[in-house]
Structure P
Amino acid sequence: MTQHFKIIILSFFILTVLQSATAAKVRLNINNEIITRLEQDIRNDKYGKITGIVILDTQGRIVYDKYFKFCNRYTLNQISSVSKSIISLLLGKCLDSNLIQSIDTPMYEYFPEYADIFEKDTIKKLITIRNLLNQTTGLKFNEWDYPYNYASNSLIAVVENNFNWIDFFMNLPVDTLPGTKFSYNSLSSQIIAEIISRISKKPFNKLVEEQLFVPLKITDYQWDFYGENGYPAWGGIHLTTYDMAKFGLIMLDNGHFGNTQVVSSQWIKESTANPVHFNNNTLYGLQWWIDLPTNDEEMIYAAGYGDQYVFVCPEKGMVVAINANNFTDYHWPKSTILLAHELIEAVIPEKN
């Protein structure tokens, strides 16, 4: 079976399970023996500096929560690139409201002031909103070639030198044709946010607050600010672990939070429907990752530098949010993704 065919089958499976997750009323129980072992390993730093874990069921009930390293349920955590998945949900809201007709619209249509650049390098005119979402813009950006504590890292260089983020992105050299190669570029999220701001005529951070934080009842948060560049769409949001988990609940519950339809079910499906290949174990959708199964548990997830994660497991009807302070290139004995799989294994569904 070819890799491409496997991706198609996996995508169909995820969509089917997501559609049925809302209807299934499942009570989740915890295997205390597994949890006790995991908590001991966490205290011994087997997974690094884990600060908080929250598990929710489809109805948003807390099945399990635990905090470490002097943190508690009210601690605000830097969620890094989990912010990108939040921006993706906001873009879905723009589609729902017909502010954007299609994510296959070319990027250049929203940036007339850069017409000279697009005319000089016409390949850039092929970059669509979809390419921005799934990291296939074809532009050269060395974000993952160097650690984030190195000045050679492209994102760090942009931030530390106080470059204009939009201008820097538009002037990046072309590496490949858009849509042909996955290349992680945090500035792509900033372009998406700028498009949202231009079409809505509102700052995108205010829209995040109004359209997402308010219906999700998120009142305590912080957002980093970078002078003339403003609020980052690629990171910078600080949330509690519980509030971070709510965004996974939207993915799990077909766009719902409680009785509120926050984002359309169509956008939830679209977010993982046509993922691009990252490696043999992982796919990338519209700013949501997809973990290829090594067992029976499918996982969709948002991920941030430092090991902040929101894992969505449609098969069991659960969300696992994990926060950590692993802001280092050191490889801990066990990965946070492994911890997520072990936590999922510790949850036992019980049909009502």
Structure Q
Amino acid sequence: MISLVVVNYRSAALAADAIRSARASTRTALHVVVVDNSCDAAEARALQPHADFLLAAATNLGYAGAINAARPHCRGEIVILANPDVIFFDGAIGRLADALADPAIAVAGPALYWDNALEWILPPSEPHTLRGKVDEILASRSNLWRSLRSRRRLRRRLAFWRHRKTTPVPAISGAVMAIRLRDFDAAGGFDERFALYFEETDFLRRVTKLGRRIVYVPAAKCRHLYNQSAGADTARAASLFLASEAVYFGKWYGTGTYRALKALERMPPIESWESCPDPLDLPEPGLVVEASPLATFDPAAGFFPPSTGVRLPGEVWEAYRGDVLYLRAVDPASARVVLTCVRYRT
């Protein structure tokens, strides 16, 4: 038996779809534990038929607190933690469980896609190291450094998107994580100081400090609608991100170091962007198209189009919570940016 833990916050319909897809994707018995952080009786009632155990929290426990609260109710040797805004495709759960058959591996994550056709692949997760933060701040202060960093990060994404075999990685997305329960316990569960964001990064870092491995399993495929709960209130989400970032870097590198780095950070320059035509007509074949909520393309989803005409899938645009989506086409061989444009929600 495998336990599936879904943490819900005002997304009951999505959570129900996630659970249905998980059950349909595997023949292995799933014991589904749902923690509802909504503090809304209607949300809890909607989730009750889909859960084997439902914990309706009296107050919002945060993601980390909800996972820890679910732990005593998990059965079996493996738990899969999932956001409510994911869809499991056939075989995904079995392939994640198979990866954990290797006793050296503690955590496994799937390939995450933005669309139903599994063509727009989401980027690798950030390990959030001190070196990476310094790199980000230097990029905020120097146009040359920003350009070099952008190319390095693009090459890293391309390498990640080309993986076809299970591969060790420093971090995976918290949207879906398969964890051996004894490793979850050995690492001490999740740090509840993180209300939202960075909790999985902190947890995975503690796992690796114990000498355990994290792997990316590209054969396990899921769709991630991305940020459906947090995206409903972008100002609150941004505030929570900054608060959790401060906790994370303070915990691992010291509060003074984090404050000193933030004092050096600058706002990126404002650029003018042309509006994207639909479809987007690429100037040459063989390009990779990236889409991002940020003009820095940090992070970005990727698409390898079979032709020069590119349309953003309807379900991606409909589910997207932002008002602006940036698109660019790049040459994968040279990391040269060939085309940039922006799509506005009208």
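Read the figures in this text as sums done on the coordinates, not as results from a lab. Predicted model only: the values in this text are computed from it and were never measured. Cβ atoms are built from the backbone, for glycine too; each structure is taken alone.
Where does the value 37, 23, 12 come from, among P, Q, when semi-axes √(5λ) of the Cα gyration tensor in Å, for residues 39-166 alone is the thing being computed?
Label of the source structure: P.
When distance in nm of label points 7 Å out along Cα→Cβ at positions 87 and 247 is calculated for each of the structures P, Q, which structure yields the highest value?
Details: P: 1.1; Q: 3.2.
That would be structure Q.
By the measure distance in nm of label points 7 Å out along Cα→Cβ at positions 95 and 327, tell me the structure among P, Q with the highest figure.
P
When you work out FRET efficiency 1/(1 + (r/R0)^6) of positions 63 and 127 (r between Cβ atoms, R0 = 30 Å, to 0.05) for each of the structures P, Q, which one comes out largest?
Result for FRET efficiency 1/(1 + (r/R0)^6) of positions 63 and 127 (r between Cβ atoms, R0 = 30 Å, to 0.05) over P, Q: largest is Q.
If you rank structures P, Q by mean count of other Cβ atoms within 10 Å over residues 31-38, which sits at the top with the largest value?
Once mean count of other Cβ atoms within 10 Å over residues 31-38 is tallied for P, Q, the winner is Q.
Work out the source of 2.6 here, i.e. which of P, Q gives that when distance in nm of label points 7 Å out along Cα→Cβ at positions 239 and 279 is computed.
So the calculation was done on P.
One of P, Q was used to calculate semi-axes √(5λ) of the Cα gyration tensor in Å, for residues 175-302 alone, giving 32, 23, 15; which? Spell out each step's value before the answer.
Working: P: 25, 21, 14; Q: 32, 23, 15.
Checking each candidate, the match is Q.
Where does the value 28 come from, among P, Q, when relative contact order in percent (Cα under 8 Å, 6 or more apart) is the thing being computed?
Numbers: P: 28; Q: 18.
Going through each structure in turn, the value belongs to P.
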